[in-house]
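Q: Several structures are given next for inspection.
Each reported figure results from applying straightforward, stated rules to the coordinates on display, with no laboratory input. Remember, it's a predicted structure, so these values are computed and weren't measured experimentally. Cβ atoms are built from the backbone, for glycine too; each structure is taken alone.
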Structure 1
Amino acid sequence: MTKAVIFDMDGVIIDSEPIHHMIEKKLFEDLGIDVPYELHKSFVGKTTRDMFSRLKEEYGLMQSLEELIEMKDIRYYNYLKSLDSLPAVPGVTDLIKTLYSNGLKLAVASSAPVREIDLVVESFGLSEFFISRTSGEEVKKGKPEPDIFLLAAERVGVEPAECVVIEDSRNGILAARAAGMKCIAFMNPNTKPQDLSEADMVVTDLSQLDYEAVMKLQEHAE
């Protein structure tokens, strides 16, 4: 039986993938590297550390890994702070409130840094609904490894098999499956095309989801 729902953040709560893409593309230009579209797309759902670990190896970047991470994170965080309002994914706030009102435990598990998670959750007025917030900074291995989702489940006090994850990236879906959790994929039109075929359910609009749909997903596995 489903007892908890774990939300990814980027592309699920905040419609941020176009912002990430814009900032990363400009940063790549400033670093003097030409990152092909397919390689750039492969980083969706991964931590900034994972992305720059690969790019540092691929392009021989002279900056330290910590310097590269800080360059990206500070640009993104400052851009979000400069906006009058953050771009929420349509339907996500109503879904969160519906699941919460029906007694499900809710958590955020994102590859983003802690301060970005806090900024988004608090800006959208969602703090009261989430029992925990887990960042990719807090685990040794990021998505597609299951570590972040296993830690999120531990923090809300439920077994992994009692969790449903809502994700928009292939890396996130693979992480959820590796954690032994059911996964609903949101096909965000503003996210780079992703292979969502490993998910248990795919939706194109979060308003298609409600408490009953989430509960039925787990029931079909029993």
Structure 2
Amino acid sequence: MSFFTEYKQVLSAYSSKSDANMSLILENIEALENRKNFLQTHQVSLENLVSTGLVHGDTIALVSARDRGKLISQTDALITQDKNVFLSVTFADCLPIFYFVPQYNIVGLAHAGWRGVAKNLAAKMIQTLSQEFQVKASDILVGIGPHICPKHYQVGAEVTRVFVRYPEALDSDYLDLEKVVKIQLSDAGVLATNISSSNLCTFERDDLFFSYRRDRPKDLQTMLAIIGLR
């Protein structure tokens, strides 16, 4: 499953439940082997992968070929313009957000749970691309991967208070994170026609995805999202 398929130079993909657990928490050796197998199906070497530390924040790192094989700590988003550098995030209900600038061959990938969305991470990726590479927001393509849908995302008062400025994304105490992200991207100058979504709910599709909220596993189980330039 992928985005930007009309562009041969970019690969974006995300794993499913059938690819098994991708979480490396607690030094899960089996998950490392699962990653290798998933990447091999896309002709990607594990040595070319760059991973995020995932701290549910809004820190963005620019990475290059010298970062291949590394985990970039204290980050939730990565950007590169180097070939054969494959950015990765894990997800299990949060939003994996893919970015691609065809004119400049730049890719990015962000992991956004409610805290990252509250910190406007999706739009900060647009701002970073504009500032660092002089990219126009209207030239950026964005893909929103599978995540928990609002029907299954009931939140407490501490979360609803954060999102009161997005009333269209709140239905009582049910929150639509994708709707918030689309508003933020639009406010940052991204064209609505340049935003696509998988329209898949990780909670509902227990045949396809792990879901932290649905499964409440003792040990975290996640999917892997990747993007890179051939």
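Q: When mean count of other Cβ atoms within 10 Å over residues 43-50 is compared over structures 1, 2, which one is greatest?
A: Once mean count of other Cβ atoms within 10 Å over residues 43-50 is worked out for each structure, 1 has the highest.
Q: Name the one structure among 1, 2 that helix-only ellipticity at 222 nm (-39500 (n - 2.57) for each DSSP H run of 4 or more, over all residues; to 500) of -13500 was derived from.
A: 1
Q: Using distance in nm of label points 7 Å out along Cα→Cβ at positions 67 and 99 as the calculated read-out, with 1.1 as its value, let me know the right label among 1, 2. Mind dumping the intermediate values first?
A: Working: 1: 4.1; 2: 1.1.
The correct label is 2.
Q: Out of 1, 2, which one gives 16.5, 47 for Rg and Dmax of the Cα atoms in Å as computed from the coordinates? Walk me through the intermediate numbers first.
A: Values: 1: 16.8, 53; 2: 16.5, 47.
For Rg and Dmax of the Cα atoms in Å, the value 16.5, 47 is produced by structure 2.
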